[in-house]
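Every number in this text was worked out from the coordinates using simple rules, so none of it is lab data. Computed from a prediction, not measured in an experiment: that's the story for all the values here. Cβ atoms are built from the backbone, for glycine too; each structure is taken alone.
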Structure I
């Protein structure tokens, strides 16, 4: 894991193109997939029915796309810390793409690249392209442009 530490949010200004990460690898277990299904009510068989999924298009169950996307919230704090702020919030996302499914038991990790940083009332806003890759695969699972605000 490679963690970037920014002492003050204003130090992000002009850092477009800066790459951060990667995080450590983490397993996407069937238990995690099932828990996500319970939390969202999405119990489609490709996610939770291990017997039926053996004969499905992926040969096993796969993580929900939104589960994969939500892992950015777990992986990004492993690779980026911004100090001297009152609070940071997820402001939204722009383009999101699910490139390749994450099969149960796969390992994923995240890395990012700052696309845009600007001053906003009360703080700073960044657009960070987060790529969630799958161990041993050429194509990533998900690419998302996250928007975060850091209030000072």
Structure II
């Protein structure tokens, strides 16, 4: 089964990427994998404090995932998978894609602010020619209706 890989982070545009991936998966008989990467610099504390912070980050990710997963199941009939990694986002994303042959498309949300599309979109578009799968960039300000129309 072809899967859409979406990166879960704290950005607003992440929501549209989730919606797009779920709608495309529902319309094409595919699946959705949600990847969240915890940066290593969050845990550069004493070992005990770092472990507590790591566990809190995982709990936060699971809570966000459950919100998206419920919507995907209830509205789109898609049961997403969650994958959590620790490290630098871009290398972890690329490694995940390389290790999962079912990943068919990487879906990212693009920011609409003055700072540009966001660090992930910026970094991954620089190497997009070498990606092993196509990348879909979803504008962060598309309405639900527009997303439905294009998926």
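Tell me which of I, II gives -14000 when you compute helix-only ellipticity at 222 nm (-39500 (n - 2.57) for each DSSP H run of 4 or more, over all residues; to 500). Provide the component values of the computation, followed by the final result.
Details: I: -6000; II: -14000.
Computing helix-only ellipticity at 222 nm (-39500 (n - 2.57) for each DSSP H run of 4 or more, over all residues; to 500) on every structure in I, II gives -14000 only for II.
Source structure of the calculated read-out (Cα extents along the principal axes in Å, 52, 30, 22) within I, II: I.
Assuming 1.4 is distance in nm of label points 7 Å out along Cα→Cβ at positions 101 and 133 as calculated from a single structure, say which of I, II it is.
Matching structure: II.
Each of structures I, II was scored by FRET efficiency 1/(1 + (r/R0)^6) of positions 13 and 37 (r between Cβ atoms, R0 = 30 Å, to 0.05); the highest score is held by II.
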